[in-house]
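Asks: Listed after this line are the structures, all set down as structure tokens.
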Structure 1
Amino acid sequence: MKILKTTLFVLLFATTNLYAQYTKEEIKKHPCIIGSTAFVLLNFIPDNESPSFVQLNLGYRINTKNVIALELKQWRYYEPIGIPWGPLKTDPKENFPGYVKEKGFAIVYQRFLWNGLYTAVHVMSAWQDFINQNNKKIDRGFQIFNTYRIGYHIKFFKKRFFIEPSLAITHRPYHTKMPIGFKQQDDKWSKLFFAEPGLHVGFNF
């Protein structure tokens with residue numbers, strides 16, 4: 001919840017104090033983007049359930065309103081993604097009998113609405129390894145993992161660097177059958193998750 005509150009604060013501050021519109025000339029000079037997410041820093045927090053999160057974003061600004069991007073991702077998670085915010089989110093009783101290691105790529109379309117305010121759709125193809133409590137792979141899977149995001153683009157240092165605080169809804173419209181213990185836990189929860197915070201960082205070149 002602290003991450004969520006911080007993201008909301010930054011987003012509200014940004015929309016009332018900063019502007020992030022790029023001109024056609026600036027986009028022509030620096031149309032490409034490389035970046036990641038600040039949440040990779042969670043890997044450095046001592047925790048038995050480290051996400052081992054890796055993300056690389058490669059994008060292109062088509063014009064002042066439209067951006068397309070490719071996201072390469074890898075992470076692991078220990079409980080169903082659909083558990084809403086609250087005490088059950090961190091309850092060990094809701095954990096899988098092991099964890100899911102996932103990697104894949106997402107195609108992203110970002111649309112700027114007003115100044116730095118934007119929406120984005122991320123459609124990800126994700127390949128899964130199901131790891132049991134003995135740290136052995138017991139099965140493989142695949143899922144489509146979509147993210148519907150609203151956020152604000154804040155630029156720094158002559159508009160070359162930026163951050164994008166955001167909130168999102170995630171959605172799993174399709175996934176293959178899970179191993180029985182994983183499926184029992186996952187079936188208890190929705191395929192949607194609301195108010196996921198985001199904090200993308202990037203460089204224009």
Structure 2
Amino acid sequence: MPRPRFRHIVVEGPIGVGKTSLARKLSEHLQAELLLENAADNPFLPRFYQDPKRYALATQLHFLFDRAKQVSQLAQGDLFRHSIVADFLLDKDRLFARLNLDSDEYALYRKVYDDLALQAPAPDLVIYLQAPLDKLRERVKRRGIDYEQGMSGDYLDRLAATYSEFFHHYDAAPVLMVNSENLNFVKSAGDFELLLERMEKMRGPREFFSRAA
């Protein structure tokens with residue numbers, strides 16, 4: 001297999017948009033190491049969806065420590081020998097923190113974050129997946145994770161808006177913004193090939209990819 005153009009790819013986007021499925025598909029295709037955020041391993045996450053105010057800080061700190069460990073492994077790895085595909089961006093951790101924590105909790109979170117002195121290598125490419133709110137709701141329902149079923153539409157809407165704002169200003173790596181409403185990269189080989197072509201043709205720091213219904 002020829003040397004891939006991008007050796008460190010991050011797939012990002014709001015809940016239900018399909019980032020983990022695409023990360024798995026890219027990892028398999030590129031024969032790259034797969035790095036996942038392992039949300040199912042966070043014992044506070046189901047309780048967060050039931051009582052967000054009470055469990056937001058514990059949920060966020062658990063994610064932070066878990067990602068810190070993964071980032072440490074990433075920083076020690078050899079990106080010249082191994083390609084990596086991840087379904088999370090460390091910078092996103094603060095995005096969730098700002099959305100879910102009150103001011104005092106966020107101040108504590110930032111202190112912990114700063115004390116950890118995390119230095120994740122910037123990816124070569126971020127694939128930012130987007131989809132309309134009704135599609136996100138449909139996909140969350142279809143994948144059937146119990147604790148996600150009680151998620152309010154308002155929270156999902158605010159989360160999608162926060163992602164949009166974050167990536168509007170993000171400039172640490174090239175971003176391919178993908179409207180996935182009419183694309184299925186896992187079930188459609190043609191859609192996946194289109195994505196690979198757009199990745200290969202990227203020349204600017206920010207490009208957009210979509211397909212009409």
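Asks: With log10 I(q)/I(0) by the Debye sum over Cα atoms at q = 0.13, 0.14, 0.17, 0.19 Å⁻¹ derived from the coordinates and found to be -0.75, -0.86, -1.19, -1.41, which of 1, 2 does the value describe? Display every interim value, and only then the final one.
Replies: Details: 1: -0.75, -0.86, -1.19, -1.41; 2: -0.76, -0.89, -1.33, -1.62.
The correct label is 1.
Asks: Hey, another quick one. With distance in nm of label points 7 Å out along Cα→Cβ at positions 127 and 159 derived from the coordinates and found to be 4.0, which of 1, 2 does the value describe?
Replies: Traced to structure 1.
Asks: On relative contact order in percent (Cα under 8 Å, 6 or more apart), which of the structures labelled 1, 2 is highest?
Replies: Answer by largest value of relative contact order in percent (Cα under 8 Å, 6 or more apart): 2.
Asks: I've got another one for you. -16000 is what came out when helix-only ellipticity at 222 nm (-39500 (n - 2.57) for each DSSP H run of 4 or more, over all residues; to 500) was calculated for one structure; which of 1, 2 is it?
Replies: Label of the originating structure: 2.
Asks: Matching task: 3.4 is the computed value of distance in nm of label points 7 Å out along Cα→Cβ at positions 119 and 151. Pick the structure from 1, 2.
Replies: Derived from the structure labelled 2.
Coordinate-derived values only; no laboratory data. Note that the coordinates shown come from a computational prediction; the quantities given were computed from them, not determined experimentally. Cβ atoms are built from the backbone, for glycine too; each structure is taken alone.
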